[in-house]
Structure 1
Amino acid sequence: MNALLEPGMVVRHPDQPDWGLGQVQSNIGGRITVNFEHRGKVVIDGRWIGLVQVFDSSGRI
């Protein structure tokens, strides 16, 4: 799933719900940079963490 993530998509971290919604900034070689509402910018290793795409964010980032 992570391979399909593109900049601008909205995601959640499955193990960190308190980070809130995140917007994908880049996805290069399995390293996904996401800007989360309550955590800021985080680089995630997509080999170990499966981000969950949010289709109806109903909120603002």
Structure 2
Amino acid sequence: MENKANSYDDAVSRIEEIVEQLESGEKGMDELSELVKEASLLVKKCKEKLRKTEEEIHKTLNED
């Protein structure tokens, strides 16, 4: 499983690539399983980044 996404934007781009691969129907079952696992990890990473960003924004706005 290859997970080279270092930023939120990289992760989203990789998720989009994975979705395209899944929709193409050209991958075997083993590869599909690995792609789904990778996508799941990337989604978790994105959710965590969004949560942290939201907390930082709320903290910044409430400092005033």
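Values in this text are rule-based calculations from the coordinates and carry no lab data. Nothing here was measured: the structure is a model prediction, and the numbers come from that model. Cβ atoms are built from the backbone, for glycine too; each structure is taken alone.
Supply the structure label, taken from 1, 2, corresponding to Cα Rg over 2.2 N^0.38 Å with the calculated value 0.97. This figure was derived from 1.
Structures 1, 2 were shown, and helix-only ellipticity at 222 nm (-39500 (n - 2.57) for each DSSP H run of 4 or more, over all residues; to 500) at -28500 was computed from 2. For the read-out relative contact order in percent (Cα under 8 Å, 6 or more apart), a value of 34 was computed from one structure; give its label from 1, 2. Comparing all candidates, it corresponds to 1. Looking at structures 1, 2, which one was mean count of other Cβ atoms within 10 Å over residues 19-26 calculated from, given that it came out as 10.4? That value comes from structure 2.
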